[in-house]
Structure I
Amino acid sequence: MHPPRLRRRLLTSLVALAAFASLSSGLAQGAPPARADDPARLAAPAAAAAVTFADEFDGPAGSAVDAGKWQTETGDNVNNHERQYYTAGNRNAALDGQGHLVITARRENPANYQCWYGRCEYTSARLNTAGRFTTTYGHVETRMKIPRGQGMWPAFWMLGNDIGTAGWPASGEIDVMENVGFEPSTVHGTIHGPGYSGSGGIGAGYSLPGGQAFADAFHTFAVDWSPNSISWSVDGTVYQRRTPADLGGRQWVFDKPFFIILNLAVGGYWPGDPDGSTAFPQQLVVDYVRVSTDSAQPGTGGPITGVGGKCVDVAGANPANGTPVQLYDCNGTAAQRWTVGGDGTIRALGKCLDVASGGTADGTAVQLWDCNGTPAQQWATPAARDIVNPQANKCLDAAGGSSANGTRLQIWTCTGAANQKWTVTR
């Protein structure tokens, strides 16, 4: 565990939101990647259904970012005792003419900028999409090459769009990727909300094998965000998933619009200040930022197929509450036409796929029931082809691994086995 540390929590003047401060998370380091054969393997990020935001950073070298997508924050950040001054325009954030955004941290003060500690020693840049773009759920991804060196602190993260009225941490925060220079091989993903903010933030670290440094190459960082479920991945490997079950009864504040932030901080309580070993300038090179709707989005309805090519079926096409859900030969009837909704539900015959009595134990049957908005009817459908009930943190499963007609469906600990793999057609 890291010692407690303060983190960046201030939106500066261009965002026109109230200042706020916090302690940062003490996170576990070096979580190993899930293996393909690991029974505890988590679901992979969602496949893109529709791109809702994309910046490929194409443009002439030296040009500023697209102001229709990003605004540039300015000023310092006393809350974390960071050392940089964030500048406007293209001075510290510019396109390189090769399809990248380059955020540059320099040891300089060309305009006599004043920081909380006196005359600023460094400049850098921080960008956000507030007022331009927000998303509720989806696959949020960036490919970037991070800087290296003591005191460097690159981050790709999101804040609840109600930060101005709700304040932090009630607004919620999703840290997709953070790195501190003294951990060249490790990045962190965290959520913050009321009662689990600052040093109580919930998250984990991911480390590259063999002591590789993230600064040596481009890597892809993403979250797959669905109702009641957020998963983090590095280069397609999911290393943690968080659900309301992780909060110990505290409020889940991640079912509303969030905006995106990119920044490169210098110094602060968590990374510590640069020292004589830190070379400047340092650069955060961003290849792209993309947001797409995840696979839990509305569709016209279609079959869900599983083991043996059989379809998820409402027994006897009966719409009554409590009707078993089973495997059966695909026949194109309404009993096999399922709609995966943006609200996290999976529906057929006007009813919802439901975990009986809201159970969380292995072997709890699934059934058809009136849609009621409870966690028993919430499902995440990521591209790894698992169908997960986040409340139980378990997968939709064909009992006994059977593909016979009439095989009852249930929830079970996710194993990656064929009887837990499903193809959703919309």
Structure II
Amino acid sequence: MAELSERDVAGARAGGGVAASGGAGPASDGLPGRVAAFVAEHVVPHEGLLDAGGPRADAVLRELQERARRAGLWALPLPAEWGGQGLCLERYAAFAEVEGASDHGPAVLGSAPLLDVLMLRAHGTVRIREEYLTGLVAGDLRTCYAMTEPDVPGTDPFLTATRATREPDGSWRLTGRKWFTSGAGGADLVTVLARTDGAPPDRDGLSLFLVPTASPGFRLVRELPVLGASGQWEIAFDGVRVPADHLVGARGAALAVAGERLQLGRTLRCLRWLGQAQRAFDLMAARAVTRTGSRGPLSSQQLVQRHVFESLLALRTTRPLVHEAVARLATGEDAHVEVGLAKVAAARTLQQVVDAAIQVHGAAGLGPDTALPALLRTGRAARILDGPDESHITSVARRVLGGYV
């Protein structure tokens, strides 16, 4: 995201934030407020530098992570046995919005590897758990997840062409290419979806492997800017040797493991998108009441009031959908319909609210002095990430209609 002005920082601090302005509500220990204050005071002012990447950004990230540790906010939802604080999903959801109001919030506060840690704790071998989990929770190791391939629809994993071939000593030889792999440029480990049996489009024979990126044959092909923003990569596996005990889950069970990950991952994204939408709303409201022209403040104009109303309506109607998905996942119930509804609604809400905020800001909303251009980019990408809207709409409708047959 772009560097924010002092007004933005003050707005983020005043907004919360999110719990005070319509978020999930305060927890008994005040964590939402503490997390919101930390993100506003320590993360938001450094967003431009962190976005740029490179050695200086890495150094600032480490410094901010140390501040989070000293504040007692490090790795709140990660398992306690590996060094986290062990908060359950429902408690984490109470402040995941404000943490995610900045793209860098989860990384600074140590919750970014949550999906990988939970997956490896549940499905990793003894060696994987002993060798990597403590480092992941401590922030000493970084992971990424490689599923999508060039020229293969991301919503159709049965067409996966990356191949893992069993060697005589029990290890695997991995060959293929992945793209739009978030964070691959700085990752120490990558979880890879590969075909171990059969051929595309067989529904069976897909497995997951945990691959150290220092392995011979692993290659960063190129960075893939998304609407101008960095962080996505195309990567290649040129005959990478993977130890036998780096298989994640059973051979051929990749889609079951990935399904667990996707449900939670989509829900966490929804919470973070809500936080970013609330941030855009706060910026819009602050602009409306402080910007004055020859006809008075913007807040007195009915069309501006309509932007505020429609944005608030979107936030207030989307938030319960997301927390319903959280509740079902927390109790182990089937949440396909709830997660699908939440994903589409949260992505739409983020795009809608940011667009309205830009409209209220006018030309200032297009420039580098607010976070709005970066938030708009996130909002547009959200309608494709983790499955396009169309895929979720179709899936939810089929499940619902199936109940009437």
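A short reminder: the numbers here are calculations on the coordinates, not readings from a lab. Bear in mind that the values here come from a model prediction, so they are computed numbers and not experimental data. Cβ atoms are built from the backbone, for glycine too; each structure is taken alone.
Below are the figures for this structure:
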{"item": "Structure (I, II) behind the derived value 0 of helix-only ellipticity at 222 nm (-39500 (n - 2.57) for each DSSP H run of 4 or more, over all residues; to 500)", "result": "I"}
{"item": "At a computed 16 (relative contact order in percent (Cα under 8 Å, 6 or more apart)), which of I, II", "result": "II"}
{"item": "When mean count of other Cβ atoms within 10 Å over residues 229-236 is computed for each of I, II, the largest belongs to", "result": "I"}
{"item": "Comparison of I, II by distance in nm of label points 7 Å out along Cα→Cβ at positions 117 and 317 - largest value held by", "result": "I"}
{"item": "Highest-scoring label, criterion being mean count of other Cβ atoms within 10 Å over residues 269-276, among I, II", "result": "II"}
{"item": "Of the structures I, II, the one that 1.10 was derived from, the read-out being Rg/Rh (Cα atoms, Kirkwood Rh), for residues 245-396 alone", "result": "II"}
